[in-house]
Structure P
């Protein structure tokens, strides 16, 4: 009786399976978070209720426990969860499902024969959320919430090596806000921050998931375009320019119109480092500003 009370009061999920993977015990924690009553699942195969577990990895682990008495662990970082339960985090979680640290092991009878398999489920959503926030702090710009320069440099190196190795198209766009100092001087730095966030949001809505937009520094931005030729990158840059030109930036009751200048460069055979590719795009950006601003210039 006491053991049964502990089984249901303990603040982790505990599942006990028979050798045929039918559920033998299902504690109150599992009832609460899975929204499946014990009476409903006990006696049924765990795979009937959780088909996501019907994988070679999970089945091999069960066999290893039941045959050899081994212990198996399922870390949140690799597997995220075994049982898709709604997140119970008190904080604003980025995860759709509860993040779980799980393990399984053998339960033996008095003759030391393995009779059952247990699984414990520990909710680590809040820890995973915290780790995710720390990770984002290291790779996201605090103001605009797009990638920062540190992350850009890492990603640029990876993309550069990948596209060099496979001789695939790769282009980048450098752009900045025209007369940004004047915006700060006339309307104040809060308005300048608003414009930076507004432009970041607009450009983010245009690019593909495979592209990478980052704040390079101040009012300057960089966008990496994998699998993109120079001609295609020029079309993308023109979409950027037009979108910002037509955008209304309404701040404290007045509208601030801004434009951007853009430089485009494509990875060529003679370019042997990411820094040179960045320099090419930056030179094109400088030329766009020198020749009148609010325009796109390519550097071959």
Structure Q
């Protein structure tokens, strides 16, 4: 009788083990299927994203390249005569205007942004650093038209009264663009500085360096690739900005003589004239967008190269 009970217990145990194995196996199969489904969705999303970029690129180049070939690359890029109604499609003045406004904004926004990032990551108490981070995120969320409106009613009259001119100028655009790209520079540079291993800082302090010497000679050089990325992405944001620039720069299709001169950027030109452009005029605006596209791609390549150089 005892043997029969023991055999029944063994059979029952084996049955339970098999049932448990089946349950575990079914759960594993469900997890694998769920993972495959997620992978498929992510793959399709990435493919759709790449397809959209390819289609946009092909559309812009298909519209712009024939006009560039018709006019000639030299005349299109290096000629300042923009009179589309008379067949003159030179964008040199607007190209120079875009670079002038962009680099003028970078001259003051980059140092201020990097200094602020260092302060938030290494000097400020954690509570102040967190509050500053929230304020900077709020600054990044303000629409560009609001910046343009503030520039139009505050900065432009100030420049007109203090420095002369009509106020609509390279300087006004540089001030507004600098404010707009600060969040990008600060956030990325701060993340790069905070990503530097703590051992670097501790080793420098252990060797007798001061806190500020450690920041200048150890932490910032170690975060160099991230800081360069912040600067280049800020530049890309600045050169691609439209609405705020339209409102404060004067939109004159001439090469600016100084920072108080009015200027028109390539993005402003597209926005101002696309509504009524047709034929070769419209194609010239697409070609202008093509130049912008190539320029921003080059900036992204600079980010990639700098990031790889920083990891070596």
Structure R
């Protein structure tokens, strides 16, 4: 009996912390979103959906994530492939790639802000060498969001690289040997073996990366404050302003609950897209593909 209860007792502290710091805040937020003058109502949602600001923030949030999430995953995967080889000096590059994540978000934002300055910024100084006129970057409505994409990708890719690298290292070396014997090229090995066998790792990275970027607002707050002309004003930053600038907790709760609903929907799509195959089946499929001797 003691042995059966032991795992649950060990998990109990973590479960209580999750309930206190995760589930309870979400439940409280949902409660505030549905309460108007002490009564259950959809008035907060009706008010939010009637605002042009909300729809603009939603557009910016989706645009930011549609670009940032795939970009970070692709770059992180390429970095993971580079540092997964057992060659001399690979550990040094792993450290170099991971350093940006260890830098504080505030410090990273300030450094990139100085680099992207219109007057005297290092990037505009470099562009001037080639006769390219100075760019507005964070001050330009058309460029500000993409500058934040670059900043976030620089900071986040090293972190996601570590998970993908662990997935690559976990693949049985015999699978690589079978592909090599059959004459499969390195790109074909990556496409037919590495990627299928890493579906679960990709699923985790996709869901975690999406969650992180959907709730991100620190760079927007520190550099652009949602501007210029709301071009970087994401939903999470709008919710933050509602709560701490305008003291409108009901509006904040409604925005956050909508954001959480969107996040859950996206996560479910990712689960259906990447989580429907067992790792054993993927391994069999990869071995089969390798033994076909498809040479690229």
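Bear in mind that the values in this text are calculations on the coordinates, not laboratory data. Quantities reported herein were computed from a predicted structural model and do not represent experimental measurements. Cβ atoms are built from the backbone, for glycine too; each structure is taken alone.
Per-structure values
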quantity: At a computed -22500 (helix-only ellipticity at 222 nm (-39500 (n - 2.57) for each DSSP H run of 4 or more, over all residues; to 500)), which of P, Q, R; calculated: R
quantity: Structure responsible for 6.1, with distance in nm of label points 7 Å out along Cα→Cβ at positions 64 and 248 calculated and labels P, Q, R on offer; calculated: P
quantity: Given 0.65 for FRET efficiency 1/(1 + (r/R0)^6) of positions 80 and 120 (r between Cβ atoms, R0 = 41 Å, to 0.05), calculated: source structure among P, Q, R; calculated: R
